[in-house]
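I've put the structures underneath this note.
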Structure P
Amino acid sequence: MAAKTKKAIVDSKKQFDAIAKQFETLQILNEKGEVVNEAAMPDLSDDQLKELMTRMVYTRVLDQRSISLNRQGRLGFYAPTAGQEASQLASQYALEKEDYILPGYRDVPQLIWHGLPLYQAFLFSRGHFHGNQMPEDLNALSPQIIIGAQYVQTAGVALGIKKRGKKTVAITYTGDGGASQGDFYEGINFAGAYKAPAIFVVQNNRYAISTPVEKQSAAQTIAQKAAAAGIVGIQVDGMDPLAVYAATHEARERAVNGEGPTLIEMLTFRYGPHTMAGDDPTRYRTKETETEWEEKDPLVRFRKYLEDKGLWNEEEETKVIEQAKEDIKEAIKKADDYPKQKVTDLIENMYEELPVNLKEQYEIYKAKESK
């Protein structure tokens, strides 16, 4: 007698497909700059649209110049941002001044537009302690170097906001690689359990440091990981500034209304290397892939959209480019002229009371620096 075929208790394919369908990509502007989702259009005035474009163009210039300065030895650590302007700047544009930003190391542009002076951003790159001293009116932490650690910090900051009854949020950023870290899961789970007003952004630029996102997780989307933490999750076209703004704005509204955190996966791409510290993206990305994403350039599609509305032209863009170059020139000079960091500064900043083994060393360096 033939044995009966046992039916599987769980249809895994059906389950996974059903989950993934709930996280379809939000897009408002397609690659040609055409509106394809009028219902999701954010309520932005013409002046606000122009301001967002201004910030994106300015930041592209800043990225190009920062790469040149790094190659000249005038900057230290630098993580290129070209390609991620929409995911970075449109999300920051949806915030209020009182909101807190907890950035990763690639997210210096958000800090600048939130209030960090440009010369301090250059000092941060050089490892100068003043680059990490946020102005008193800037609600932000220094860029986090440890991948994903800012997620746990954001959960704590957001809970503090809730306990103080503030109508503000804490937003943080990491990449797809950061979403593979334990801190990512701990952060979203803690914030979800306490309904803390947090926005967790994953800028999925496909390759982390060098590993394709498909090899980092079996999940079809990063956004769906929100469901396990009991929080809202959404996947957004991260090259579309209007979709990014709309998703972030709605997430902020939910947070300040006591509805808890949101995880936003932004599908984007970094055109340059992971950092300027020797990474070669041609070793793990094909030319075809790079060409495909270059055709999705956030500046190109947003420029086309604004030009069709009569809000942008070559003259406008040239003015922004020239202003950016002038600002960068002044900021790098200010960074050059700023007092150099000393070893005694490092020791003083690290310790309120010097341990015995450092007291002698401190005096030695103090004597050297006084000569």
Structure Q
Amino acid sequence: MTSPERIAEHLVLPGVLTAEQAAETVAGILAVQREDGALPWFRGHHLDPWDHTEAAMALDAAGEHTAAARAYEWLARHQNGDGSWYAAYHDGEPDQVTDSGRESNFTAYIAVGVWHHYLSTGDDAFLDRMWPTVYAAVEFVLGLQQPGGQIGWKREADGTPVNDALLTGSSSIHQALRCALAIAEAREEPQPDWELAAGALGHAIRRHPERFLDKSRYSMDWYYPVLGGAITGPEAKARIEADWDTFVVPGLGVRCVVPNPWVTGGESCELALALWAVGESDRALTILQDIQHLRAANGMYWTGYVFEGETESDKAMWPEEQTSWTAGSLLLAVAALGGEEATVAVFGGERLPAGLEPDCCGT
């Protein structure tokens, strides 16, 4: 087990994690990881490439760089020929695909993880090894970009594109494209097409909500344009304020979807990251403190909690699962508030390339 003595100061946060608690959480994620590097939600469940990457980033934030590198090498070994990954693999078994769709935001997120790992380690050889994987992933994703800048959701198993765009997914891709451009810059391999794509995507998110499916009942569509770096500054703060009372349940965390009485750890931690990114660290800390009721005795976190019901027994942790990515999102939010350099760079976004804004709408 990871010892408290090895836990960096940036993972200790009053009311959220002591060094001992942080060590338990890191050890919990490591216990989920398979020897081949795969990070399923929990052992016996499925792996998806996005959550696998988020858990790997948390390991890097905790100083477990060898384990994180193994996770990225798993992705490199099992990338499809078109640059994608399947949406789900049973327990991380590459030959047991349970969802053969190929989702754009799942595929793009490797760029965020690889850049985060490089900033955490300075490992140039790792960046060289992963560059072909990142390049192919980005090219797959941009093959789904629509004329308005938004990114289509996925390709079906037979290759048919689903061109409808999700605001949350496209916002995550926006962050990924900026990280991919940073990787390209570090390798001195300019990618002007990616700059145009990132700029067009960011503009669509900021100015053209009509280009995305309406999923406004979901809290992710509220905060992800901020978390993904497309909306910043006063506009970002105004967006957060506008729906705060809709999604935030004081003392419990953040709803996944309204009007359901269900708060979730992942959405709460991601909102905390978005709050930190716009300078609202006090609010971010409160959110992270509020969700400690989701912490299990083993240091992992329950996915969510149903806080209303006809009887007291209807109130319960649900679903009954402790996921690697929920614990990972908590560690990343704590690392950002603690000033861990790589996590700050990836989620703060100030040093990431912005892309080229299109000549549209007079803005």
Structure R
Amino acid sequence: MSMLHGRILIVGAGFAGSTVARALAEASHTVQVIDRRAHVGGNAFDEADAHGVLVHRYGPHIFHTNSEKVWEFLSRFTEWRPYEHRVQCVVAGQRYPFPINRNTLNQLYGLNLDEAGAAAFFERVREARDPVRTSEDVVLNSVGRDLYEKFFLHYTRKQWGMEPSQLKAGVAARIPTRTNTDDRYFTDRFQAMPLGGYTRMFQNMLDHPNLTVRTGTDFADLDRSAFSHIVYTGPIDAFYGQCYGALPYRSLRFEHEHVPNVAQYQPVGTVNYPNDHAYTRITEFRHLTGQMHSGTSIVREYPTGEGDPYYPIPRDENEVLLKQYEALAAREENVTFVGRLAQYRYYNMDQVVAAALVAAQRICERLRQ
């Protein structure tokens, strides 16, 4: 029996849910999107604060991708403001370019290295690790003990609530080390911010005659039998009532502040504080958005073990627990799990969109059978 035009429930209106919803709506399916929050956009939600400055309520979201397919899909729903994110890191009261590059070395150690000299410096100070299993292994193997302790060790302790030696290698592998002077945080082909903000982009994405959206709605309150298929983007362990135990996540607490009559609070979009303060970083939103205003708005991020799930914690024991939930998910005929929380993966935004587009295609194929 064909279910080509079956009613589909999308749980979550962030990147994963909104992308799947739009793709399925365009494939002639009737789609209902719900989100327990009062808005769409998930953690990328942005809005004007009380002073009229566009801020990201759940911390900075910087869009970057090498995928032309993802870029073209999102470009249907927004114009873009070109933006290359830059980060500085405060060590002993001084700001340095981060990720670590040649300028970082020259400023920190009073050197005058060229590119070959920077490569030789890293080779001299690195502590060879074989095999490379943990985040500590990655950093020590790349930049050695002193840079590890100045830039990575304490930041990781704050961000993850554990030692770098307790985290899988992939966490630190996301941060490159450069022998040139490129001070961009990302080097992707496409780097930009939605010109009208993320929320407007999501609203455009969810604007389709085959698609309805209900915010402030909890999945637990709905009758699942009313839908031919469910796309779930929340935590996979929550879907199964944490029957095998809770998958651990790190959360964040945000401290937003408006600074009146200040044109620029800091020289770059984000400044990291690995060794000082309880917060990890400060982001100034006007760098990201290019907005003109008499004042500026910033956010400090405080990692915490309690609160909404933000970051799956990449550890081997968590992978073992995840596989138990994945075994349950594999037996589901009419449920698709996609997104950072549903797949328990430390995905970037573009990776979530790419995974969601693939998921939508597979759902269409399944419902045609």
Out of P, Q, R, which has the highest value for FRET efficiency 1/(1 + (r/R0)^6) of positions 150 and 190 (r between Cβ atoms, R0 = 25 Å, to 0.05)?
P
If percent of Cα pairs over 23 Å apart, for residues 14-221 alone is calculated for P, Q, R, the one returning 52 is structure P
Read-out Cα extents along the principal axes in Å, computed value 72, 51, 36, structure in P, Q, R
R
Comparing P, Q, R, where is relative contact order in percent (Cα under 8 Å, 6 or more apart) highest?
R
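Every number here is computed from the coordinates shown, using simple stated rules; none is lab data. Worth saying up front: this structure is predicted, and the values here are computed from it rather than measured. Cβ atoms are built from the backbone, for glycine too; each structure is taken alone.
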